[in-house]
Structure P
Amino acid sequence: MNKNLIAILLFFIVTQSFAVLPPSLRCISVSSNGNISLNWVIPTNIASFDSYHIYRSNSLTGLYTKIDTIFNVNQTTYLDVGVNANNQSFFYYIQCRSTANIYTSSSDTIQSIRLMVINSGTGLANLTWNSIHSPTFPVTSSFYKIYKNNSVLASWTRVDSTQNLYYNDTVKICHDTVSYKIEVRDASNCYSISSIDGKLFEDYTAPITNGIDTVSVDRINGKTIIGWKPSPSLDTWGYIICHGSPCIALDTVYGRLNSSYIDLLNNPCLMTQTYRIAAFDSCFNTSLFSNNHTTIKLSGDLDICANKISLNWTSYINMNPTLQGYKIFMSKNGGSFNVISTNNATTLNYTFLNIEDSTTYCFYVQAFENTGQKTSSSCEKCFYVKKPLNPKYLYIRSVSVVSDNQIDVKVFTDPSVATSGYKIFKSKSPIGLFTYLTTIPYTASANYTYNDYAVTAKNTAYYYKVSNTDSCGNIGMSSNIAHTMLLTVTFVDGYVNKLEWTDYGDWVGNVSSYSVFRTINDGVNLLKLADVSPLIPGSLYQYLDDIQNLTESKGKFIYYIQANENPNATYNFVEKSNSNEIEIIQMPEMYIPNAFAPDGVNKEFKPVMSFVNSENYFMQIYNRFGQLIFENNNPDVGWNGTFKGEIVASGVYVYLIRYSKPNHDVIQKKGIITIVN
């Protein structure tokens with residue numbers, strides 16, 4: 001009993017004598033070369049202290065290796081050299097050993113902070129890192145301080161602090177490597193510092209451009225003014241002005257808040273001028289060029305003989321808000337300009353009538369948008385009127401397609417007024433550039449005809465006008481603009497040919513009807529299919545020709561349209577005009593039955609055909625031995641199931657059918673037919 005008591009007392013005394021507690025690990029720092037330094041707090045009850053024992057692992061649960069022993073109890077730091085902690089994280093704990101060779105329990109495990117930086121490619125650096133311990137030590141600050149450095153910064157600069165283990169930093173730099181590190185403070189006034197990580201960042205983000213407000217001509221100096229709203233991107237350095245199509249750099253305007261430019265080089269009164277702008281920043285990242293804006297080019301004709309001035313202009317494109325229309329301004333003999341008309345956004349012409357002799361008229365056109373806040377003006381266009389003698393009338397009585405390569409233009413004029421001749425002009429657009437073709441000499445006749453062979457009437461509608469040259473050599477009266485019809489034909493389902501054509505224009509008596517004509521299989525006899533009533537000018541006409549009763553033809557159809565003029569009180573004649581001629585070929589179709597009964601309802605084997613050329617047709621029937629038992633080249637005659645006057649036996653037979661398409665390609669169909677007796 002006494003021996004046991006003595007043993008217990010001795011164990012208690014020994015244990016208490018060597019009860020050294022483990023140190024409190026507080027901070028872990030990674031140096032720029034990857035070495036790791038540890039900081040800890042000296043444990044209490046160090047009377048029997050012998051040594052610190054430091055252990056390291058590359059994973060929390062992995063094998064820990066003792067890397068060093070420290071015999072100085074007052075040493076509270078340790079540098080682990082050569083571990084390269086910039087590439088991975090390491091875990092540490094410390095034990096104390098007493099002089100009695102008794103080891104304490106392990107300290108809390110502490111982990112080096114591994115910082116990962118990712119360049120998102122959008123101007124953001126995505127930072128992520130780990131804590132030194134989970135859960136966080138109560139004595140460790142809950143805020144992580146973020147620092148960064150690059151070639152521009154003189155030293156590490158604090159960016160921000162966060163309680164999260166991640167952070168997104170906005171990087172505004174042209175081309176540089178940006179490095180980051182993380183620091184967190186302990187109550188013992190030591191710091192845990194992360195590994196350093198960095199990435200190459202390049203600013204590829206271009207500033208925003210609001211685009212051009214308007215381009216407009218300053219009527220005082222005749223120069224183009226380009227206006228825009230400043231870019232909302234604060235790093236904008238300026239704007240590039242480009243000109244033309246393709247757009248070539250014209251000039252550079254520096255300063256984000258500058259919002260206008262005057263083009264002193266290009267003359268908007270001679271031709272349209274097109275502009276675009278792009279914003280650029282301090283890294284010379286440049287936005288996409290804006291939508292193009294083009295000046296309004298005002299053109300016009302002084303038609304002295306017709307007593308009018310005809311204006312037309314180019315449209316203004318890409319106005320925002322939406323283009324509302326055009327105002328036409330006029331000044332007479334140097335007086336003030338006043339609005340004489342307002343056009344909608346699609347009407348690009350205006351005719352000023354009743355001009356006075358020995359008078360100067362000046363015009364300009366102004367485009368405006370829905371709110372009325374933005375406008376664009378053209379150059380001024382001026383005309384001085386000095387009237388010569390004019391014929392009383394000059395009129396294109398018809399333009400008519402003779403063939404795909406010929407259009408006849410018939411002109412009617414006043415023969416009593418001698419002129420220098422009649423100029424013929426042609427265009428593919430009523431407001432486009434009319435090309436001079438020829439001059440018809442004056443012969444004191446009222447009627448003239450011009451044959452235009454430089455045409456492709458099946459592809460394009462052509463516009464013609466005629467002007468007389470007066471005794472002064474000036475263009476006098478101009479005729480009406482007359483244009484041909486353009487006919488197209490397409491297939492639709494159900495054996496229908498769909499005809500579409502543009503209207504004829506223009507007759508003083510207008511169009512009374514459009515007659516639809518057709519021929520079949522190169523026939524010479526025309527068939528008028530219908531008379532179509534006119535619609536409003538500019539309409540597209542349509543007619544559906546049902547040809548299901550014509551399937552026995554070769555499938556070749558030829559159409560043309562004839563416009564018929566209404567009688568009128570102006571001239572004592574009416575005219576007709578033919579469109580282009582269109583040929584359309586329906587492709588052959590064939591349905592072949594797969595069985596028939598010579599003694600039943602279907603007593604004959606015959607393909608059902610549409611638009612098959614009978615001239616190259618033949619059909620053969622073979623029995624299962626390859627013997628030819630029927631042959632025929634008439635598509636209207638079928639096989640009655642007999643061979644040499646006798647009905648053949650029930651079974652399977654082979655047919656071979658050949659026929660040609662309208663383009664002479666040969667089609668061959670082979671298959672089997674079952675006979676049921």
Structure Q
Amino acid sequence: MFELRAVTPRVERLRDRYRDAVPALDAERVRILTDYYRVSDKEQPVLRRANALHEILSKMPVRVDTDELIVGKVSEHFRGCSLWPEWGGYGWLIQELDDGTFDAKTPADGYMTLDKADREYLRSVEPFWRENCISATVDAAMPAELSTLATAGVLSSGPKGNGAVPSGHFNVDYRKAVERGFGAIKREALAKLDELDGKITGNDAENYYFYRAVVRCCDAVVVYSKRYAAECRAQADGPVEEGRREELLKMTDSLEWIMENPARSFHEALQVCYLYHLILSLEGSYLGLTIGRVDQHVGDYLHADLEEGRITLDEAQELMDCFFLKMADLFMSGPVFLLRSAGAYSNNMRITIGGRKPDGSDATNEATYLCLQSSVRLELHDPNLSLCLHKDSPDELWEAGLETAKKLGGIPTLDNADRIAEILHNRGLAMEDARNFCVCGCVEYSGSGCEYANASGPFSKAFVNVNNVLLQAINNGVNPQNGKRGGPQTGYLSDMQTFDQVKEAFKAQLEYFLDWQFTIYAICEYVGIREMPVPIASATIDGCMESGRDMMWGGAKYNSTGVATMGVGTLADSLAAIKYMVYDRKLCTGRELLDAVLADWKGHELLRERIKNEVPKYGNGDPYADDLATWAIHLFADKVNSYVGPRGVHQAGLYSAAANIMWGYMT
């Protein structure tokens with residue numbers, strides 16, 4: 001029977017300090033990156049990104065706090081956050097400082113402190129980043145038509161701010177970092193360079209620079225780990241209780257060894273997973289960066305330690321608790337409107353547990369239960385947790401998952417492992433890779449360490465607002481919220497004699513905007529391929545080292561790009577209202593209904609009440625509305641799935657994450 005166990009005094013102290021600490025923003029990463037970017041503009045982009053990472057990991061403050069067993073901080077503060085100006089600059093921050101919004105934020109808005117010296121420095125270098133961020137490059141590459149398209153409120157892209165958010169939504173192979181170490185990856189890259197030495201032909205230069213970048217990243221990772229080792233040793237040599245001294249010396253030994261070499265214990269495996277994840281966050285703050293199947297990354301080490309008597313289950317649970325607390329400490333800053341919709345102090349990082357092994361056997365292990373226990377007893381907002389279940393999952397796991405979900409109100413999510421594997425296999429993944437999936441980002445699925453799924457689209461511009469598509473379909477391509485034409489002229493509802501004409505108008509608008517969505521995608525991918533490769537991630541993703549190509553260049557074993565929509569229930573209800581009121585029951589004319597919509601129902605309250613109370617609604621088992629949802633979904637998915645982008649196929653998704661809040665303001 002799954003029982004909730006009390007946390008240890010150490011974990012209670014760390015958790016209380018985490019909850020009580022006021023989050024702080026600092027400028028140290030910006031200082032390091034600004035100094036480097038000002039002198040490195042002639043470097044090849046892939047080398048520039050690798051060298052920038054080396055600068056960051058060599059110079060960012062390292063901090064080890066009392067009681068910590070898992071170490072690593074994204075800033076100099078106990079609970080802090082950095083800035084990533086190379087993506088979109090941080091003009092939003094300067095504006096919030098100027099108008100007082102930054103200091104007036106509440107915790108729900110992502111309130112953080114920022115000291116005076118950092119404020120002054122950030123103001124001084126903001127113009128540099130405004131001109132030299134990737135967003136400035138992407139904006140300059142966008143077609144002029146985007147200004148008109150943006151008035152429609154259908155696409156995520158606009159004339160400005162494209163490229164400001166990293167694409168994210170990928171999962172590196174943490175097991176390579178744990179089981180091989182970056183020393184082995186560096187040796188592999190050096191061997192590839194030896195093969196190319198003096199023999200570069202054709203497109204080999206791409207491979208040459210990629211492998212050089214991987215070598216540099218591997219060096220950076222080892223430097224960073226050894227800096228934490230030095231800090232632990234310095235604390236052990238200072239005034240500290242004897243028990244803590246022993247812990248610090250053990251951590252020193254581990255941090256000197258790991259990252260370069262294979263992990264030797266459960267503790268080391270957890271530390272490698274977190275440190276690699278932290279490094280990826282420091283490199284790019286990728287939205288929805290996914291640590292994947294943690295129980296599979298560390299489970300064999302835990303089993304061996306338990307078998308050999310090197311650790312007790314309670315000690316292992318304390319380590320997992322410390323790991324979860326560190327994961328909760330990785331979050332992003334951003335403008336108030338973004339944090340209000342996406343959630344403050346979060347970065348959409350998800351852990352996947354359970355499921356099957358690549359050979360099809362059940363993957364449940366001792367670490368699976370540790371993750372559930374940490375999640376339920378720490379009650380943290382991050383990391384999110386997904387439990388993958390199948391017909392061979394142990395009864396004990398079903399019970400533990402359900403009890404955890406009952407206590408936490410729906411965490412973990414319960415995912416059908418066999419059905420998801422089948423879907424991924426049908427999408428092109430080998431069955432052993434499909435079974436080894438993880439929940440990526442918010443709710444998407446991808447291969448573990450073998451796929452660049454990019455579910456959020458290039459620079460996180462995946463979402464398409466289908467409800468605004470319908471508004472323009474019945475209003476001759478004009479957005480009634482601003483009176484501007486963003487779509488093609490498909491006529492007015494008042495002129496449409498049949499419901500089929502309404503559907504044809506919707507189809508024409510949807511196809512028009514999706515054509516533009518993929519035009520924008522192609523441009524974003526092209527610019528991203530050139531300017532923002534990710535060698536630190538590509539070093540472990542299957543296919544990249546083999547092909548000598550960065551994940552951004554299509555080097556991963558599997559590649560796809562996501563396009564998502566949301567509000568399908570609203571769309572189905574709207575279509576049903578038009579069909580029912582105007583064409584089937586003839587309770588009002590198309591003109592009357594359109595006038596009511598354009599007036600936001602003011603003066604048409606009776607008509608609105610009839611629609612609310614008489615028209616069949618989506619999600620109630622009534623095919624009248626449900627069939628319209630099915631029609632619209634297939635229309636969207638078939639169009640999306642017909643496209644092939646620079647790296648591979650496109651995949652349609654139906655999920656809102658938190659984008660429904662922002663789109664709700666715009667509909």
Structure R
Amino acid sequence: MNINNKSYLSIEELISMPTISGITISEDGTKAAFVKNTADWEDNRFRNQILIYEIDKKQCYPLANGREAGSPMWSPDSRQIAYLESVTGKNQIFIKALDGSYRVQVTDEKEGVSAFKWDPSGKGFYYTAPAAVSEEVLKRNAAYGEFQHAGKEHQNDCFYYINFSEDSVAVPLTDGRDFHVLEFAVSADGEKAAFIAAPTPAADDAQKRDVYIVDLQSGRVQMLKSKKVVGGHICFSPDGSQLAYTASLREKDHYKNNILDNTLELYDLASGATTQPLTDFDSTVTPVRWTSQGILISWQQQTNHLIGILSEDGSVKMIGDNEEGYVLEAAITEDGNHIAYSKAGINETFEVYVDGEKITNENFVFHGRNRSNRETITWRSSDDLEIEGVLTTPVDFDPGKTYPLLVLMHGGPAWASCPILSGCFNDKYPVEPFIEKGFIVLEPNYRGSTGYGNDFLKANHRNLGIGDYEDVISGVDALVERGAADKDRIGIMGWSQGGFISAFCSLFSYRFKAASVGGGITNWSHHYVNTDIPHFIRMFFGDTPWNDPEIYRRSSPMNYIQSAGTPTLIQHGEADRRVPVTNAVELFQGLKDMGVEAEFVLFKGMAYSSDKPGIHSAIMKQNLMWFSHHLLGESLEELRSLG
């Protein structure tokens with residue numbers, strides 16, 4: 001619906017909204033840099049561009065003159081900037097002077113650079129890159145063709161150093177046969193490095209990560225004696241005596257069959273003692289950087305994502321003008337005096353801020369347009385657990401009117417919907433066009449979502465499916481009872497874990513008039529042996545499908561296929577390794593056998609998500625047409641042509 005002849009953003013306009021990442025600030029606090037990702041519709045791809053902001057001049061300009069680049073990082077003396085640029089399809093480290101007097105390629109890694117940091121002296125770089133394929137495997141491939149021993153052969157990321165001399169050669173600091181380096185940090189004095197590594201790059205090895213220290217003079221590598229599951233960002237204290245990283249609350253063995261909960265952990269290198277100073281936060285705390293004023297940390301509080309400085313006395317001083325909104329990324333100088341971050345306020349998309357001043361104007365896209373209104377609401381589930389969700393309504397919302405309702409489920413499940421408008425959180429479902437059509441949209445933060453404490457995070461342990469359904473349907477009922485939602489016109493959709501919940505709800509109940517299942521799990525026992533993260537499934541069910549088939553059965557949407565009656569749109573990426581397409585095939589066949597209307601769209605070559613704006617547009621248009629047909633009575637004739 002339009003008012004005052006204004007329209008909401010179209011699907012193409014939503015996809016064209018830039019996303020911002022790679023925030024960094026120079027050590028002298030005079031310059032910032034960030035990456036803007038935009039849609040190139042002509043070439044059907046997304047492009048990255050680094051932008052430089054000079055604080056004194058209040059000017060923003062592109063760094064690479066049209067070339068794509070990412071991961072900007074200022075030199076220790078703030079005079080140069082390094083970044084990653086693709087060379088024949090592989091990322092390499094480049095250095096550029098801001099006056100354009102030189103641009104130098106530093107690395108020539110065959111498989112490309114994964115991540116890098118400046119040597120604190122400014123004379124080189126530490127970086128990670130895939131280890132070279134062994135001579136043994138190369139000879140075998142030449143003789144027989146390519147094959148792999150599953151679970152036995154991996155290409156791990158190694159840790160390297162390279163200096164700037166003309167004849168510089170990258171020096172490996174770790175052996176690719178030992179482990180896969182994920183995150184690393186270098187002490188300010190340049191004497192040691194720390195990194196988080198797993199045995200292999202396999203996603204199922206994520207809970208086997210450990211912290212290692214490398215003496216950069218001798219090359220000696222030592223594993224720290226921590227029994228926790230570690231991860232996230234790692235950083236040194238300014239004097240190099242301590243480390244900060246994210247760690248589990250309990251020892252590793254506990255999480256073989258239980259949901260992971262994390263907090264900030266500090267490690268004293270001299271004594272080997274560990275402390276977790278923020279367990280009272282009841283939320284995952286991630287360190288960003290350890291400055292002379294304290295540790296810059298980030299954490300989620302309900303639908304808000306915040307940053308602050310943790311001081312030595314244990315107090316936390318929040319950064320920002322208020323506690324509402326979502327800070328996506330942040331960077332801070334070593335002295336703690338200058339900070340840059342990206343933040344979205346309620347009903348807004350992300351902007352870049354430097355020392356509290358907004359330097360971008362991305363929300364200009366809404367100028368002269370209607371913009372939906374997002375608010376958080378709460379309700380009680382069947383077991384009296386309080387659930388919060390985001391309700392999106394039109395600008396002319398009438399509390400005395402009843403609207404068709406669409407329920408949009410976030411993935412994860414350790415994630416959350418927030419009252420902001422950004423493709424970072426929803427790149428598959430066109431909420432603004434839904435609102436323009438006359439729908440209202442509810443996004444429940446069901447049990448297992450982040451931001452509501454560790455008890456809530458773990459409340460879906462051995463309770464997937466039915467617990468999710470109760471959280472969803474109680475929210476639907478709350479809107480029906482207040483007269484906002486039409487009980488006869490309700491649809492549900494979601495991707496990944498959200499797709500699972502959509503499938504479960506639509507098969508478990510007759511309450512939904514239409515459903516859309518995107519990249520969703522439909523049979524947990526089958527999924528357990530096909531996904532790349534079986535450990536993730538054991539965490540939630542507490543066991544394997546061989547030892548406890550009943551919990552897998554009752555939590556699987558396909559267990560309820562004989563009661564199917566909801567017209568269902570199924571969308572899935574052909575190359576999705578995390579949620580293999582067999583899930584979609586099984587659901588589609590089951591619905592056909594039961595005589596239920598179903599449309600299965602297989603996106604060729606697509607994994608979990610697409611890197612093509614055209615595919616994003618197709619996914620959104622198909623959902624808009626599907627629900628407009630089944631809830632509003634519009635035609636489906638153009639579903640396949642998208643005309």
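Quick notes on this one:
- Origin of the derived value -1000 (helix-only ellipticity at 222 nm (-39500 (n - 2.57) for each DSSP H run of 4 or more, over all residues; to 500); candidates P, Q, R): P
- Structure with the greatest value (metric distance in nm of label points 7 Å out along Cα→Cβ at positions 438 and 534, set P, Q, R): R
- Comparison of P, Q, R by distance in nm of label points 7 Å out along Cα→Cβ at positions 86 and 390 - largest value held by: P
- Relative contact order in percent (Cα under 8 Å, 6 or more apart) - highest-scoring structure of P, Q, R: Q
- For the structures shown (P, Q, R), distance in nm of label points 7 Å out along Cα→Cβ at positions 158 and 558 is largest in P.
- Test item: mean count of other Cβ atoms within 10 Å over residues 54-61 calculated as 12.1, pick one of P, Q, R: R
- At a computed 26.1, 85 (Rg and Dmax of the Cα atoms in Å), which of P, Q, R: Q
Here, each number is a calculation from the coordinates, and none is a lab measurement. All values reported here derive from a predicted model rather than from experimental measurement. Cβ atoms are built from the backbone, for glycine too; each structure is taken alone.
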